[in-house]
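Take a look at the structures below.
Each reported figure results from applying straightforward, stated rules to the coordinates on display, with no laboratory input. No experiment lies behind these values; they were computed from the predicted model shown. Cβ atoms are built from the backbone, for glycine too; each structure is taken alone.
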Structure I
Amino acid sequence: MMIFGSRRRRDALKNVHAERDTFTGRAVAAVLFCMVCIVLLVMRLVDLQVVEHAYFSTRADENRMRVTPVAPVRGLIYDRNGTVLAQNQPAFVLEITPEQVKDMDALLARLARIVTISEADIERFKDRARKTPRYRGVPLRNNLSMEEVARYEIRRHEFPGVEVTAGLSRNYPLSTSAAHVVGYVGGITEEELQKVEERAYQGINQIGKVGVERSQEDELRGAPGAKIIEANAYGRPLRELDYRRGYPGRNAYLSLDAKVQLVAEEALGELNGAVVALDPRNGEVIALVSKPGFDPHYFVEGISSADYKTLLNDPSRPLFNRALQGTYPPGSTIKPAMALSGLEFNAVDSQHREFCRGQMSLPGSSRKYRCWKRSGHGWVDMHTAVMRSCDIYFYQLAMTLGIDRMHEAMTGFGLGHLTGIDLPLEKAGVYPSREWKQRTRRENWYPGETLSVGIGQGYTNVTPLQLAQMTARIAMRGLGFVPHVLHSTEDPITKEVRTIESESLPKVVLKNESDWETVISAMQDVVHTQSGTAYRIGRDAPYRIAAKTGTAQVVGLKQDEAAPKEHEIPLRFRDHALFIAFAPAEAPTIAVAVIAEHGSHGGSTAGPVARKVMDQYLLGKVLYDEPAPITVPAPTPRPRATPGPTESTE
């Protein structure tokens, strides 16, 4: 009875309606909350699928698709006859995409077991990887062999982020023979990347370093394209979705004649030196040889530090472009220009004579200035002085002219100034003056220095290119043009050709135009008269040549020291041999300057080189059959030599 009574009291205390209302309210709130969540979810879904569909679709595509730059095809380089000087050959390139690699050093170590990778390759790769977006492939090595590609393909699953792609590699058919003028391409350095427009080099990992490859970089490079590829979750390409080919670079046609270039290099024999041949009618470069040369392919593939150091330390300096950067005393090759200067300033006339007894001294001085012919030439006029290269005549002429007028006249022919050729790294050289000596040495000018400069010695240092330009201006009776190697460029798609216009220079004007013929007549007798210093190269020539020999001293002699015999002098102390010429003399189409280092005699050593070059260009073959001189150094001690009065030895 008590139990049933307690239950009735609890039932009486329970509010059923209140509990029902509470439950109902909670249920409604829960339903409302769920509805609100559903509404918010639907709104977000609409936002994602409709409002921001384009954005998230693009993001999704980016996760599975990659936009990769496509390098353009670099323009080809040809000579004037269509001979290929620089071309592109198929090659395999090893690339790594950094974002797909967890441990780069470990990956490189594993790759090195199946593919040859140098320290230079790794250093260049890391340098480029720092400047490239991580999702883009960075070249590690170019020009893989088929064997290396096969080894990689067998084990490619071990190298995530690594790809071997087909590409193009630069090739130079003439190799060492045209390396200084054509140049080469190489990997882009950090310093170079800072100077170029980044967009223009997307997908491009090489740039022109020297020569035409550098000077015409913007023409040859082309414009990069792009391709869109679909990749899997590991970043491995699955298929190509879109491809926009890059626009190829323009082809460059040079004024260079490859056959003349090869003949000039071969004609130097075992001697180092330079040969420059110009078309005097427009300034086009026919040949530009610097010997020794170097193999440009080492730089294309990435030269090692050891190999590069070997080239730099080579005593013959193969990387040094002697034609543009080498400066030499011009010796007697400037005597025709000196004769013209004497006539123009009325310092002498063509009939003026001097007596050459083999030496002379300045008034009040015992110092002797010798002629190359110690026994003397006797009485000589201007014609004979040029033909026989009499130093005494030109010592006297230099004294009469004075250094100020000499400087004015000779710089007018381009000596001591940049020619403006369309190749990099040209040097200006020096044609001295009072002001130059005071500025550079803080010293006054002395009369004896004028005599030395009068025969192309002393402080005078010019490049082979400047000598060729001077020769061309004499050939054209004062007309002149800026030397250039680029003749035209061609669009490989449209075939549109842009021809380079020659840039004329201010004319060397003489009061008496017949003075040109006076001097040129003497230059012809240098090679076409038995007493001329280069008769041996002109006696059987089927065309008329105007020329001048020259010799530049490497060491001087004491005042009363007898000149040693040639075979007693070690090769490195022998005089440089020089020669300038143009032909045909009556209507010139080629002007040549030759410097044969330590060749001793201009007429017998440098002269035959010039003759062979002119033969090849004018006749299409070499008629001159005298073999190129080969000079072997004698194993004798160095002769005593101290700076003294300079003299010419023809």
Structure II
Amino acid sequence: MFGIRRFIDSSGDSKELALAQFSALSQQIPLLYAIVIVNTLTLSYVHYGLAPKFLTIGFPAFFCVIGVVRTLRMAFSRGKRRPSIDIVRRQLRLTIVLGIILGAAMTAWAIALFSYGDAFTKGHVTLFIGLNMIAVITCLMPLRQVASLIFVLVAIPSVMYLLSQPEMVYRAIAVNILLVSGAMGLVLLRSNTEFRNSVEKQRALDEQKNTLLVLNRENRRLAAEDSLTGLPNRRCFFEKLEETLEERTRTGEDFVLGLLDLDGFKPINDIFGHAAGDRLLIEVARRMQAVMPDDGFLARLGGDEFAIILPHPGTNLEAESACDRIVDAMSESFDFDDGSATISATIGLARFPDASRNAQTLYERADYALYYTKQNNKGHVGVYSIEHETILKEVSMIAQRLREADLDNELSVVFQPIVDHAQGETKGFEALARWHNPVLGKVSPELFIRSAEQMGIISKLTLVLLQKAVDAAAAWPEDKYLSFNLSAYELCSTETIQSILALVDASPLPTSRLVFEITETAVMQDFSRANQSLKLLREAGAQIALDDFGTGYSSLSYVRQLPLDRLKIDRSFIMDIETDQASMDIVKSIVDLCCNLKIDCIVEGVETEPQLQMLESIGCRQYQGFYFSRPMDARSAAQYVAFDQDLECAG
């Protein structure tokens, strides 16, 4: 019994093979039943009246009912969705069981009819056995059990019965059936093996295909996903931007593009390390996702830059309000193993189609709104407007004129004195850049220096301006120094620093009379490279001043790490010092810091006598501002120095 169960069990076959067998048999079994029913009816008709009715009517009717029912069920099952694998295996077992039962029954029925009738009806019986055997082998080829089944249930009983007949012709037919059934059994086994191999190969191909699909999906995901935060990356963002723009161009609806930049992120990397910076970016992404509108799209462009698409932004105020929630989410401090830090975020927005109908231009205008907001209202949200459009046109014109400018003739330097009021003497001058273009006239230094930085030609301007400054300073007394500003671009460019040092070496001004001013923001562009550049300048004999102190990151860690000789307190603390006690306290703290570090402290932006008196009361000594002198050209600076010298001699 156990052996029969194992014989008919196909659970060891793969799922794909079982499904392929079921699919093939569902088409072939109806044909098999049709052939066998026709053969049965024909044989029963020939023997009608010769054999008992239960053989000529009863059995054929019973078999035909089974055949019709099975045929109809198979036909209907093909029109339905694919059954489960459990149903399939059950149907395959049923097919084998029915094959055993019906095969044995049909063989017994045929042998029972053999004894009735004459030689012609007996010949018909042997033909019936042969035709049914061929039909079963052909139609049930997907089942490997069929070969053994046919041989045991049809061939052997038929052969044994025919060999028992006295007529030689039936014995010959018996041998013939034995040989043919054996040969067809081998053919069936080979065909079944090929069928199985074909199914298994297809299964392997499908597995490979599925694996490739999974890999492709994973590759597409990785190609479109930021590996650190899990957000869509820069590539995915621009694809989404193009897709959204094309859709809204068709529908006429608007949307808002936003660019976000973190304020104060670089110091996190420098103080707590890059691992802490990565954790901060992950937390930033999480916080942004938590407050983003449900239909909003958020991506990380790289570094501390993120992009936002608001497909249904509402009014500008509503879009700003949505982004304000993102900015507010950054206000809570970020905790690390070694401490905590607070950062802010600035966002620039540009609306389609008001700002632009082109994806690249829309992006650039959102970027400009971000840049403008960082310069004028850091930590808030700014929307691209007509004002920005006007500024952009002006900047574009400045950039064009800068490319065509005769820098040697159009650039000039003015000088503002730095005085030690306690000693009543001028210590040096800060060189300030000026540009007078034949077409544009006088251009604000803030505008043309920013344009030169964006164009990548700031180093050319720096070398021209420095040459003019050192040429003028060389004529001053030896105790007067020249203070010259360097941008982030110079600090991060070893080549530019080398060019500056070469220029100074070739000039008549000793390097010891040079002070290079830097800002905290410039240093934070790349602290490591900036610090390396400052050390090169210091080793060459120049001094270093940290300009606009208190407006940038103001980290005591940087003051300690940088090779500084002086701090310059930003003018923003001096404007309200007469009425704002907090400003007074901050300035006093910075003065005390410089005293403790034994570095000079210079106060910028002194414009009135009351300001000067208050600053002197807290220990300030060196100043710079309109109260003492406005910036002056090289000739006036030389006269100022000469007059100052006369005063010192008279004193």
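I, II: which one has distance in nm of label points 7 Å out along Cα→Cβ at positions 85 and 525, as calculated, at 4.0? Can you show the working numbers first?
Details: I: 4.0; II: 6.3.
Here the read-out was taken from I.
Quick one: Cα extents along the principal axes in Å came out at 158, 50, 48 when computed from one of I, II, so which one is it? If you can, show how the numbers build up before the last one.
Values: I: 167, 50, 50; II: 158, 50, 48.
For Cα extents along the principal axes in Å, the value 158, 50, 48 is produced by structure II.
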Who wins on distance in nm of label points 7 Å out along Cα→Cβ at positions 229 and 253 among I, II, i.e. which is largest?
I
When you work out FRET efficiency 1/(1 + (r/R0)^6) of positions 285 and 589 (r between Cβ atoms, R0 = 25 Å, to 0.05) for each of the structures I, II, which one comes out largest?
I
Thinking only about mean count of other Cβ atoms within 10 Å over residues 173-180, which of I, II has the largest value?
I
Label whose coordinates, when mean projected area of the Cα convex hull in nm², for residues 293-372 alone is calculated, return 6.3 (choices I, II)
II
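From which structure (I, II) was relative contact order in percent (Cα under 8 Å, 6 or more apart) calculated, if the value obtained is 8? Before the final figure, lay out the partial values.
Working: I: 14; II: 8.
It traces back to II.
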For the read-out mean count of other Cβ atoms within 10 Å over residues 101-108, a value of 13.6 was computed from one structure; give its label from I, II.
I
Among the shown structures I, II, from which was the value -20000 of helix-only ellipticity at 222 nm (-39500 (n - 2.57) for each DSSP H run of 4 or more, over all residues; to 500) calculated?
II
